[in-house]
1. One of P, Q was used to calculate helix-only ellipticity at 222 nm (-39500 (n - 2.57) for each DSSP H run of 4 or more, over all residues; to 500), giving -9000; which?
2. When mean count of other Cβ atoms within 10 Å over residues 113-120 is compared over structures P, Q, which one is greatest?
3. Tell me which of P, Q gives -0.18, -0.33, -0.79, -0.94 when you compute log10 I(q)/I(0) by the Debye sum over Cα atoms at q = 0.06, 0.08, 0.12, 0.13 Å⁻¹.
4. Given a computed value of 16.4 for mean count of other Cβ atoms within 10 Å over residues 17-24, which structure among P, Q does it belong to?
5. I have 16.0 for mean count of other Cβ atoms within 10 Å over residues 153-160, calculated from one of the structures P, Q. Which structure is it?
6. Computing volume of the Cα convex hull per residue in Å³, for residues 169-256 alone gives 98 for which of P, Q?
7. A value of 34, 17, 10 was computed for semi-axes √(5λ) of the Cα gyration tensor in Å, for residues 209-288 alone; which of P, Q is the source structure?
8. Check the numbers for FRET efficiency 1/(1 + (r/R0)^6) of positions 25 and 81 (r between Cβ atoms, R0 = 25 Å, to 0.05) across P, Q and tell me which is largest.
Structure P
Amino acid sequence: MSVYEFQYVTIGGLRQDYCITHHGEVYLGVLGGNAVYAAVGASLWTESVGLVSRVGSDFPTDFLDQLTSAGFNIDGVLQLPEPHNSCTFYAYLSPEERVDTNPASHFLRINQPLPKALIDYRSSTEGQDNRNQFNPLAIRPDDLPQQVVKAQAAHLAPADFLTHTAVPFRLRELGIPLVTVDPSERYMDPNFEAELPIVVRGLDAFLPSEKEACNFFRPIEMDIWEMAEAFGSMGCRFVVIKQGASGQSVWDSQAKRRWRIPAYPSKVKDVTGAGDAFCGGFVVGLNQTGDVVEAALRGSISASFTIEGSGALYAINALPDLVQARLEALRPYIKLV
């Protein structure tokens, strides 16, 4: 384990990914998890990133070694004494359409046998809407490592509802000045109408996808800005609604201003982790510049590198000059709405 301090921390899942891309390519049991993709997105703009997560005793040691070799602090990765299934399955029918259930039907569709690890698989997000108790792999406030008190910003990737209510509060107690949250699809549901403000209140930025936003307000149909303003009214400063290839809609609830940020036109190979990489780039950009538009631009660039390859660590090798070139190329296309 490493002992150095870090300026940024991503909090969420470490997983073993089983993925069928929209091109029909298959990746079995590779390092994944939203905390990793967010950390990689952040690493394009900083060299100081730590991760906080929980894994079972059976989580591959090689994966942890890969993270350390990539330069991440993993002191916040708690390995439990008992095994826990960390498999995640995704099948993409198109770059914009992902399913994460019934893996047997999707492997049959591409004429490949179902991996043994996915027998009886249901969903990696199951239980994240539990209001009463933490799941075994859900991050608790006490899981935060000592070094987190030196962090300048923290991002919480999609996780359990209780994680998203308790951990941001603890981060504030520890003096972390900037906290962002990407919600779980499981609690972005009308049944959580009364509880969602508990998650959103006091955040620097709330970062749902368009699908999650629409799902939360159903059956009421609202346009993107109505939804952004509604989330902002719950008590956070910025709302960023991620819209995949269409970019992002950004709302400043204090200044009452809104922008459209385009997605960088990458050649798409695998969109796994794009939203998480965006959030990682965003949180670093917001801390470094104090400007939500500049933050969203950095998030968009982080996502652009992630989708050009496969695997959670793919974008770690992006050339700094190319990262900056993409940032400058995208900036003229910002739209104040």
Structure Q
Amino acid sequence: MQKTEQDPAPTQYLVTKYLSDVKSRVDACIFDFLPTAHEHPDVHKLYQMMLDYPRRAAKGLRPALCMLMCEAFGGDTERAVNTAASLELLQNWLLIHDDIEDGSELRRGEPCLHRKHGIPMAINVGDALHCKMWEMLHRNTEILGHELTFRILSEFIQLSNQVVEGQHIELSWVNDNRWDLDENDYLTMCILKTAWYTCITPCRVGAIIGGASETEIDGLVELGKEIGIAFQIQDDVLNLIGDVGRYGKEIAGDISEGKRTLVLIHLIDACTPAEAQHVVDIMARPRDEKTEAEVESVLELMQKYKSITYAQQRSKDLLQQAAKRFSQNFAHLRDGRAKQLFLSLIHFFVEREY
């Protein structure tokens, strides 16, 4: 079985270099594909706005998982670039809509699109990138043939259904002012909203292009759930204690937005009834009705009851489970670069600081 403890310096270097290489290939595909100019000035402006999020600095984790799985199963990664680029377009239009729904301020170190251009314009840009995602996936017919292209499209359809269901669960908690949530509620939401589009589908489509068997492809679902939840928990943690310069989003924004995270669920369960009521009273109010001092008071309670530490440990535990599952269930794969990089990458999901 592969060791799960790794020397962080070489691991970080290899992962960072691989992510950079994949991002370059995917960006070239995206910017060659997306329109940049139009004779009508308003459509021209739309095209420029569509380039905004894709041009911002991003890690490219989803394309990297796709390409690694393709390589791990013996496939030609060049055949997976278009699909990997489609995953990046998916990420961008989802983020535009998600930022609006959450009332977020920053994305990748810059004001969110709706803060720059207004909500109606931003929604339409998200819709435009959504359309381009399907158009890019349709281009796979030239690369993969009709049968494989249809299979990849089916994976994206399943993914889309899962994401909107997960997003609806989270939005419903806000709409219904729900605070009586437990860890299982959070995990269910994470699997639907985050794990499917961050890990499960990227791994599955890469494996499909790489020629994996149906058993192998199906085996990536549980693995992707563990990695995806671990990723989301770490994202929640970074939102509270990260460096805004590296993280690229508003620190403690989840408190301002009233997000139900594992950290918050643990806090409400661990603190006194009076403190829990204090937290809920603050969290339930709209962003513009919270003061900085109130947000800070919630953060201090999270630290007092070690809720952040608890979440970090849960994330690490899930990572260990995922690494063990991969090493056991995919021991038959050749011990090459892709296999080692995949293990390094999932460690990066939890050890990252941005």
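1. Attributed to the structure labelled P.
2. Across P, Q, mean count of other Cβ atoms within 10 Å over residues 113-120 peaks for Q.
3. Details: P: -0.18, -0.33, -0.79, -0.94; Q: -0.22, -0.39, -0.89, -1.04.
It traces back to P.
4. Working through the options, I get structure Q.
5. Value 16.0 for mean count of other Cβ atoms within 10 Å over residues 153-160 corresponds to Q out of P, Q.
6. P
7. Structure of origin is Q.
8. Details: P: 0.10; Q: 1.00.
Comparing P, Q by FRET efficiency 1/(1 + (r/R0)^6) of positions 25 and 81 (r between Cβ atoms, R0 = 25 Å, to 0.05), the maximum is at Q.
Every number in this text was worked out from the coordinates using simple rules, so none of it is lab data. Everything quoted here is computed from the prediction, not taken from an experiment. Cβ atoms are built from the backbone, for glycine too; each structure is taken alone.
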